[in-house]
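What follows draws every value from the coordinates through simple rules; no lab data is involved. Since the model is a prediction, treat every value here as computed from it, not as a measurement.
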Structure 1
Amino acid sequence: MKDVLFPVLDKIKGLAASYAEIRTQENNNTFLTVRDGQVEAVSLSTEKGAAIRVLAKGVWGFSTTNSLTRSDLEKAAKSALKMAKTAGQSVREPVRLASVKAVEDKAGVQFKKDPRNVEVSTKITNVLDINNSCFDFDKRIKSVTVNYADLATQQILATTEDTYIEQLKMYVWNYCWVTGKSKGVMASARDEIGAHGYELFDAQSPEQVAERVSRKVMQQLEAKTLKGGGFPAIIGTNIVGVLAHEALGHICEADLTLAGSALIGKLGQKIASEKVTIYDSALMPEGLGAMKYDDEGVAGQKTILIKDGTLVGLMHNRETAAKMNMKPTGNARAQDFRFPPLIRMRNTCFEKGDYSIEELMEDMKFGYYLEAFRGGQANLDGTFTVGVQSAFEIVNGELGKPVRNIGISGNTLVTLKQVDACGKNFNLEAGRCGKGQYMFTSDGGPPLRVKSILIGGA
């Protein structure tokens with residue numbers, strides 16, 4: 001594609017664009033939904049397209065096209081240039097880009113089984129096996145929905161700075177939502193897994209997935225309710241990842257920081273317990289956020305956000321890096337060619353410590369072990385809420401009875417100061433993030449002990 005893309009870029013640069021890029025994609029996607037034993041949806045798609053960004057007069061222009069011919073790319077590029085020039089007549093703060101080295105490379109994620117080589121019948125069978133195994137687990141299971149997707153993208157990024165990167169992206173994802181009922185009590189549980197290849201179901205068989213999520217439903221049906229209040233707690237690895245992503249990660253995205261998040265003006269300040277170190281990394285091959293280059297051609301890297309309690313970094317694209325006089329961190333990502341890249345997380349995690357789970361619990365007279373989350377959200381001011389789908393009492397240092405219908409809430413900066421110990425077991429969870437665009441990410445860490453957190457219940 002070089003002989004097509006670079007002439008288009010040269011022409012646009014000659015028309016007074018200060019910078020331009022073309023990101024072409026060839027996508028092969030599969031989506032499946034099975035609900036209560038019935039195959040409800042099967043979608044197979046192959047598509048091509050290009051995203052074109054042009055910077056002129058300090059303003060971005062953006063255009064997309066489903067054609068990769070030179071003439072149609074030129075037409076889309078001229079459209080983006082026209083948008084930028086028109087908007088640039090009234091710009092107050094011109095966009096600047098942090099400098100990066102030109103790169104020519106070919107890269108891709110690591111995987112063992114290409115989902116494009118797996119028959120759709122096999123995929124349907126595996127999803128049905130999850131569904132059926134949930135119903136076989138216990139007669140109290142009343143409804144099961146399983147969603148599966150695999151997305152393979154062959155991408156090329158070419159820029160007026162002579163960067164040319166071919167990169168293969170691959171995601172295989174499975175999500176279950178299971179509901180049970182017993183004695184007038186309803187309970188639900190979710191399960192989400194992901195990988196870069198179809199080996200996903202070798203590592204975790206459909207039967208194992210079904211047993212894990214169904215057991216959580218049964219636990220909730222048999223659990224007791226609790227009274228809300230502030231309690232000491234051990235936050236399990238599944239929820240720790242949500243806190244890293246939702247409660248802290250978003251307000252560490254530099255565009256949101258500059259928009260007025262709770263972290264604005266706090267670089268270099270202590271904002272958490274000295275036990276807390278949090279990072280966002282593209283260098284974890286097992287994580288869904290693994291990548292060699294982001295969608296601006298910046299090399300993937302590990303970015304430390306909090307180091308021993310001190311805020312030391314933010315996640316940047318080239319624009320915010322220039323605005324804050326910092327270096328790009330490789331966090332510019334786009335859902336597909338229909339969207340411009342935004343600052344997005346990759347694999348966001350707490351650093352592990354050296355405590356076993358037993359050591360974390362041993363001095364706790366009464367508290368809670370929060371095992372798995374149901375959903376979560378956070379606000380720019382640092383407040384957050386997380387629903388908990390699996391939790392237990394801790395009584396005199398021992399795991400006690402399960403509890404249900406609970407959630408945790410608080411302020412990120414207050415909660416992070418409550419962390420007094422980190423476990424040594426580390427786990428990485430697969431997930432999706434919505435920020436105007438859906439993106440596959442991973443998050444995780446070790447179990448954390450907090451001196452107090454607000455827990456809501458009956």
Structure 2
Amino acid sequence: MTSAPLVLPRIDLRSDDADARAAWTSRCARAAGLAGSADAEAAAIVDDVRRRGDAAVIEHTARLERRELTASQFELGAEARREADARVAPAVREALALAAARITAFARTQLPHTTGLQDEQAQLQTRPTPLRRVAVYAPGGTAAYPSSVLMAAIPAKVAGVDEVLLFTPRPADVVLCAAAIAGVDRVFQLGGAQAIAAAAFGTAAVPRVDKIVGPGNAWVTAAKRQVFGVCDIDGIAGPSEILVLADGSADAHVVAADLLSQAEHDPLACAVLVTDDAALADAVQQALREQLATLPRAEIAAAALRDHGAAVLVRDRDAMLRCANDYAPEHLELLVREPEAMVPSLRTAGAIFVGAHTPEAAGDYTAGPSHVLPTAGAARFASPLGVADFIKLTSVLRLSASGLAAQAEAITTLARAEGLEAHARAVELRLARQKDPR
């Protein structure tokens with residue numbers, strides 16, 4: 001069965017072979033999106049838009065996209081948005097509405113509440129407050145991602161963000177339909193690094209935002225990284241990725257289909273199988289060949305599998321868990337016996353898909369949790385996009401006179417230990433006023 005060339009490179013970790021270990025370490029060390037050749041050009045565009053505003057946005061859009069816009073054309077009017085929405089097939093609109101309802105229901109479970117401590121001397125709170133204005137970026141051109149609009153805009157609206165702006169070049173009708181369903185307030189037909197810079201700094205025609213979320217190409221990613229600090233961003237997004245843990249109980253054709261569901265995104269996408277069953281690995285290779293033969297994006301998927309994928313053979317279930325935690329995948333599927341038993345030991349995945357009836361594709365569209373997830377190993381420390389991303393926390397402190405007096409000696413001692421005399425005097429002045437209010 002394995003005589004034909006392998007679709008997925010094989011890495012055998014069942015022994016202590018140094019080359020196999022090095023190959024797996026290399027797969028785990030991916031860092032897509034952290035640096036790249038687009039950085040210098042994106043930095044120049046960002047700086048130009050910061051200095052010249054709308055004029056720079058117009059020039060870069062014409063140069064890079066061959067689109068001639070005036071500043072008054074940046075934003076799509078309500079009538080154009082309604083006409084685009086009306087052109088969408090009813091079945092597509094119904095599917096988007098179903099997805100939106102589930103995303104909304106899940107997002108509402110994430111709403112935070114005020115927390116804190118209160119006693120006779122102090123009232124201390126952590127108060128959640130929604131951001132005022134955020135930008136959702138949606139790629140345009142040859143691909144349209146209405147699902148990403150839902151996944152990013154709906155948590156923002158549930159959080160209570162005052163104004164949600166969509167930035168997308170050449171907006172497709174289905175994207176504008178998704179924007180309407182998600183409650184997006186304004187749409188700007190701008191893309192690339194120039195759109196990111198305009199949203200971050202603000203221009204005469206584009207309002208400044210507090211946060212930018214959503215995926216984009218290398219220039220968009222580089223620009224987001226460069227404007228961080230001027231505004232917030234959701235993270236640095238690399239190519240999509242999936243890791244499938246599968247044992248002998250798995251259906252090889254299902255495993256292959258799920259690997260391809262991510263590999264078809266991009267030649268840089270990562271699709272990895274980890275299994276303790278060599279026969280399954282062989283069967284998956286054959287199933288991949290069969291399914292690639294009829295896949296419309298076969299060339300893209302095959303390149304991704306060849307260059308960034310792997311079929312990893314391990315000794316046992318514990319080794320499968322170790323591989324998953326080391327890889328820290330964006331998407332992690334469990335096609336194993338008793339998959340629920342694995343979940344508590346998996347600490348570094350963006351999203352975990354448990355069991356044979358939970359394909360990653362469900363998470364992309366209708367399940368409910370946002371599909372905007374950490375990539376390139378960032379799932380070790382980062383989280384899926386959610387309501388909390390659109391809320392900032394503010395500390396609210398209120399001390400009574402007796403509360404200040406109880407802390408005063410410690411405050412003044414620490415202030416003087418740090419050489420900050422005015423801090424100490426600010427406390428002592430209040431204590432003196434309490435004794436003699438004149």
Structure 3
Amino acid sequence: MGLINKLFRLREYKSSVRIELIAGITTFLTMAYIAFVNPKILGATGMDQSALIAVTCLVTAVSTIVVGIFTNTPVAMAPGMGLNAFFAYSLVLGGIVNWETALGIVFLSGLLFLVLTLLGVRQAIVRSVPHSLVVSISVGLGVFIAFIGLVNLGLVVKNEATMVGLGPINSEVLIGLFGLLVMIILEMKRIKGSLFIGILSATVLAIILGKVKLPGSLISLNVNISPIAFKMDILGALKWSFIGAIFSLMFMDLFDSLGTLVAIAYEADLVDKDGNIPKLGRLLAVDAVATMFGGIMGTSTTTSYLESVSGVEEGGRTGLTSIFTGLIFLSGLVFIPAIGMVPSYATAPALIMVGLFMMRRIGEINFKDLEVAVPCFLVIVLISLTYSISTGLAFGFIFYVLIKIILRKFDKIPLILWVIFGLSILHLIL
């Protein structure tokens with residue numbers, strides 16, 4: 001215990017092994033849904049479902065443990081929501097690339113993120129992009145993820161006359177809505193692990209009603225990630241036409257991570273007297289390396305998780321919290337058969353709830369000012385209506401710069417935004 005206290009400076013942070021353990025378990029419960037949801041989203045591309053479950057647990061575990069060891073902060077990392085949707089629905093199902101090449105794009109975006117972090121360019125990007133556009137990206141992703149959840153639930157279906165319509169309210173939809181109701185009630189009561197419990201509740205109800213058959217065994221020591229691990233195609237991703245996709249992934253990961261890490265840092269009192277976060281650069285570097293590792297293993301972009309705040313609220317202040325969270329995720333590798341039997345209509349409510357959470361910041365956008373509202377509105381609406389996150393981002397940045405040009409506010413267009421403007425146009429052309 002003395003060595004652990006010394007390594008993680010528990011006394012300095014007024015913590016203990018017991019507190020860090022409880023915090024680690026709490027963080028796991030609030031983000032355990034990713035082990036169910038990420039494989040469902042990426043599985044739509046044709047990737048092996050069992051391998052995806054294993055890789056999701058493995059990448060989450062390794063990334064989170066590395067964060068704990070190298071940064072000594074209570075931050076958990078996992079394949080990001082929104083980022084996995086971009087991978088599946090914009091890149092692969094959008095007909096742009098196969099999933100092997102998409103993994104190469106993920107790796108290259110992580111490499112670009114790492115280079116920009118080490119060179120200090122990320123600070124220039126953060127300063128250049130207006131806050132309203134950053135918020136609109138989060139809100140737009142929220143709408144998109146919620147829409148995917150509603151489709152996976154079966155509540156929203158294709159309609160030839162109106163494009164989309166209400167689906168039949170069958171037993172599967174009702175089971176999913178039951179899970180959604182459980183999540184809402186638990187979230188309102190501030191009970192930890194609401195999404196995880198909601199998924200389990202819907203799955204149990206599906207089993208009781210005979211909609212889901214129990215596997216021969218709920219656990220298995222036969223972990224096989226070979227169908228997707230080390231399959232990424234980097235050479236296939238090294239094309240001019242994919243620059244927009246690589247940049248979009250890097251951009252989303254950068255601002256997703258920054259927003260999350262700043263929130264966690266303030267909650268965990270990891271900010272110095274000048275308002276700076278001393279470990280931010282190291283955390284972003286780990287985030288970038290984790291994305292590259294995820295691409296190699298066979299999953300979409302890995303990022304910092306805001307659910308880490310739940311562990312901080314339980315007293316977690318050091319990397320020991322992250323290590324405990326990672327170890328619990330690692331144990332999930334033996335429960336692949338149990339996770340694999342969870343139906344998509346049971347995980348769909350989690351997507352809807354995540355979408356709701358991501359839309360909370362919409363009040364930060366001033367829609368009364370058209371100069372601000374138009375590009376933000378285009379980002380939010382076009383992400384969902386074009387089923388392409390990169391398209392929404394491109395139109396948002398293009399119209400932001402065009403409006404500034406029309407108003408002759410050239411001083412409001414930093415060099416970085418001119419570069420993003422050019423890349424956005426290139427992305428739409430290619």
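Points to keep in mind about this one:
- Between structures 1, 2, 3, the calculation of volume of the Cα convex hull per residue in Å³ yields its largest number for 2.
- At a computed -14000 (helix-only ellipticity at 222 nm (-39500 (n - 2.57) for each DSSP H run of 4 or more, over all residues; to 500)), which of 1, 2, 3: 2
- Which of 1, 2, 3 yields 23, 14, 7 [semi-axes √(5λ) of the Cα gyration tensor in Å, for residues 355-394 alone, calculated]: 2
- For relative contact order in percent (Cα under 8 Å, 6 or more apart) computed as 35, the structure of 1, 2, 3 it came from: 3
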